[in-house]
Structure formats: structure tokens, C-alpha cells
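Next up, some structures in C-alpha cells.
None of the figures in this text is laboratory data; all of them are computed from the coordinates on show. Owing to the predicted nature of the structure, the values given are computational and were not obtained by experimental measurement. Cβ atoms are built from the backbone, for glycine too; each structure is taken alone.
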Structure 1
Amino acid sequence: MTELQRQLVMDSRAVERTIARMAREIIEMNQGIAGLVLMGVRRRGIEIAARLAEEIERAEGKRPAVGTLDITLYRDDLTAVGPRPVLGKTEIPGGGIDGKPVVIVDDVCYTGRTVRAALDELADFGRPSRIFLSVLIDRGGRELPIQPDIVGRAIPALPRQRIEVLVPEIDGRLAVELLTTPEQAT
């Protein structure tokens, strides 16, 4: 078995600076924080959303509502996941999302399929006035016509590469790494 090569792309300070900038962009795009709801996509999008909410509160003096989306049952590859997918909890903040600006927050945007599933799930909970997409990393490679509104950093990656966002709550540290599978000799 070949070992993955790991390359640190962003250390914790770089991630923190990027999230601070993204929070300001969210405030600017929404023209303030009135009614703003951040919805983190399970798993690491939840932690990124919490950090964005902290930065928004620091800048505006008020914390936006934060919820979570578990898109498992909305995936278009659910049969590939297995017979018993592990389900997390979707939590819509009190007051719902009807008529409010919602920011879907995810760690990495790749094919666009996760975002499509998140949009489908949100539609089951109400009709926001506007939906923004905020991702820490845009790695390119879309299969669907979906484009993030707020991007922390664009890191083009090859198909044999993977972007891994690490968060202290799950991984014990804050960082972004590029993982590469070595090319096979022919």
C-alpha cells in the first residue's frame, strides 16, 4: 500500500485570518447581520460556522443564529454509503429560516454535490430570502453548476489529491493539508 504524502497548506494562524476575512465578507454581502443564519454542513462545516459566528459577533457585537445540516439522507450516492448510513442531527435555529438570509458553510467545495444536497434539505425546512455559500477551501473540480459566494482560499487539486481541513474539536488541531497519493509506476 502506498502512503499518502501530506503537505501543510494553511497553519492555524492562516486559517484564523482567513475565517476573520470570510466573516467580514459575509457581513458585507448581507449588508449587516439582520436575520442572518449560518448553517454548518456536518462534519467540519459545523466547526467552521461556529468560528465564523464568533468573528461576526466580534465585529458586529451580536452573534448570528447558527444551525447544522446533516445531508446524509439527501446524498445522491446514498446507496454507495452502505445499508446503514450514520445519521447526525439537523438543527434549525429557533425562529426557522423562512424569509431570512442563510449562509451554508462547508469546509471544502469540490464536485458541488454536497451543496446540492444541503440546498435540498434546506428547502424542506423553509424558504430563505437568500442563500449564500461560504467554503473555507475551493478545490475546483465541479460536477454541478454550483459556485461559492465566499471562498477562504482556492487550492486547485488534482483528482489524486484530497484537501483535508482539520479542526481541534475533531482532529486536535486547526490546519489545512493537501494529501497526495503517489503516482503508480507503470
Structure 2
Amino acid sequence: MEIKEEDVFPFISGEKIDLIAPNSNWAHLYAKWRNDPQVRLYMRNVMPRTLESIKKRYEPQEGGTPEHIGFTIYHKKDKKPIGTVGLSRINWFNRWANAYTQIGEKEYWGRDIATEAVKLLLKYAFEELNLHKISGGAAINNIGSWTVAEKVGFKFEGIMKDEFYVDGKYIDGKRYYFMEEDWFNANKKRKSL
């Protein structure tokens, strides 16, 4: 079942995209992206995902503090979902999380969509969630992902030897971080106390 345009509620609005809450009506798209060999190549998503398992993920959860906050990337002009972005492994005590993004619709690769999505995510992480550090990593062969990190302003932390197993061989990973104070300095904002 497709969702109507009037039922799309942007949580965070950007220039070309909006970040909206994931919707179980788009479970078929999430399943397509998670199972597509090209899309999932560097996502560490090696187990097949059924439509039912994807739908279950979007069922209402019991209360508590989430360890994961995800968004659907919605293309404003084309009026359709094209990927996902979010924070995983959130540690509320130490105030850090891992950032991820996935552009599931391949015709949108190389169009700076992931760059805009990550910028919106960082703004949310630092200005609304009061997180202190956002980390991210990418396989060294995944030039698109680590290029986005560098364009947005993540700092290179180091190489992780043999971090990924892709196409029958181990490859290194690149690790990045973005600190809260760097966000506020770059955006000429003062953090309110």
C-alpha cells in the first residue's frame, strides 16, 4: 500500500530532501534496498531480510530509551522515499552514537543526497538530542561513503585493519568522528546551557 503525499510528515526539512519517520507502508522498499546486492555491498547486511521481518521492525515498541533512531530520506521534488539515515548504538550516558546512511534508489547515487541527509542528521544529533560525539565508518573501497564523511566535516580517526569481509576477502575500514563543539563552531552557534 502506497502512502499519499498528504500523509507525509517531515520531521526534519532540508533543501532537496526531508527526513521522515519510517513507515511500514514502505516496507517493500526497505526490503528491496536491504536485499539489493549493490546497495548492501558495504552495509554489513549479509543476511537476507524478509518483508515480514522489515514490517515487524516498524511495529510500535515498548517504552524506554531507544538505541536506534532512523529516518526515511524522502525526495521532495520527486515525492518518494529514496533511502535511510540514522543513529545506531546510541549511548545516552556517554552521549555518542554511530551514524549511517543508505541511498537505496541507485539513480540518486552521486547527487549529494547522502551529504545533505548526514548534515541534517548531525544538526538533529547535536542541537536536539544533545549528543557529544558522532562516529562513522566505511569500507576503504566504499569511496562514496567516506567522501560524504569528509565533505560534511567528519575527522579521520584511523584505519581499521581487515574490518570488512566483502566478495571473499578482507578489506580495511576508515573510521571518522564529529564532535559537538566542532558542529557548533562550524555553524556559528553557541550551545545553550
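Here are a few things to note about the model shown:
- With helix-only ellipticity at 222 nm (-39500 (n - 2.57) for each DSSP H run of 4 or more, over all residues; to 500) derived as -9500, matching label from 1, 2: 1
- Ranked by relative contact order in percent (Cα under 8 Å, 6 or more apart), structures 1, 2 are led by 1, which has the greatest value.
- Of the structures 1, 2, the one that 2.7 was derived from, the read-out being distance in nm of label points 7 Å out along Cα→Cβ at positions 38 and 134: 2
- Identity of the structure behind 1.1 (criterion: distance in nm of label points 7 Å out along Cα→Cβ at positions 22 and 174, calculated), options 1, 2: 1
- Given 1.2 for distance in nm of label points 7 Å out along Cα→Cβ at positions 30 and 126, calculated: source structure among 1, 2: 1
- When distance in nm of label points 7 Å out along Cα→Cβ at positions 70 and 142 is computed for each of 1, 2, the one that comes out at 1.4 is 2.
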